[in-house]
Structure P
Amino acid sequence: MAFGFPAYHEERVSFSRGDQFVRALQDVLSMRGITIKSQTSGLIRGKAGLSLWSWGEDIEVYIGEGVARIRSSCSFPLQCLDWGKNRRNVEAIRRGLQLKEF
């Protein structure tokens, strides 16, 4: 359970093929019910909906050379406890990416 304003969790993921990684990431986000709000060559921003644990989460994936940083943070800026929801979001995305070949 993270504590901060807003609460967040982030992890890094390594990859070798950037174009295949981005396609796999888009598939995983879609399967998780995360709506992609914007996308550039180095950043994908998404939104997870309301749940029992939070008022929704903002998902950001920063894509660099061979490494991506996946960050989930609470949408409500004053939410300081996430009850592990952001960690579960990031871990689910990371697990989904592990099942894809890129």
Structure Q
Amino acid sequence: MCPNCGVSTGNSSSPHGSGDLPAGRKRELQKIARKSPGTLMIVTFLWPSAGYVMVDEIGWAAICFLTGHYGLLGYIVAPFHVKGFVTNARQELETHGETW
């Protein structure tokens, strides 16, 4: 994995990844991966900014809040975006052979 962009370089010798995930990043991903996608989607549908805060995406929460939840489109888009953060965290952990 590229440390700057997160894209796979394809150089892994192990089929389950190299397990070289830094401890801080591992804790951060596990915290997000343990969240229930269904619950997050419901919370985010009701209040989009709160869903972003629940997955530690403060920047997205601020953008969502300051733009009026994307002109109310945020109520439709944000739940799926937040679910994607959980899915991506789980995939990254699995790539490195870690559990969530």
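Odds and ends about this structure:
- Structure from which -9000 was derived, helix-only ellipticity at 222 nm (-39500 (n - 2.57) for each DSSP H run of 4 or more, over all residues; to 500), options P, Q: P
- Identity of the structure behind 50 (criterion: percent of Cα pairs over 18 Å apart, calculated), options P, Q: Q
Quick note: the coordinates plus some simple rules give every number you see, no bench work behind them. Predicted, not measured: the structure shown is a model, and the values here were computed from it.
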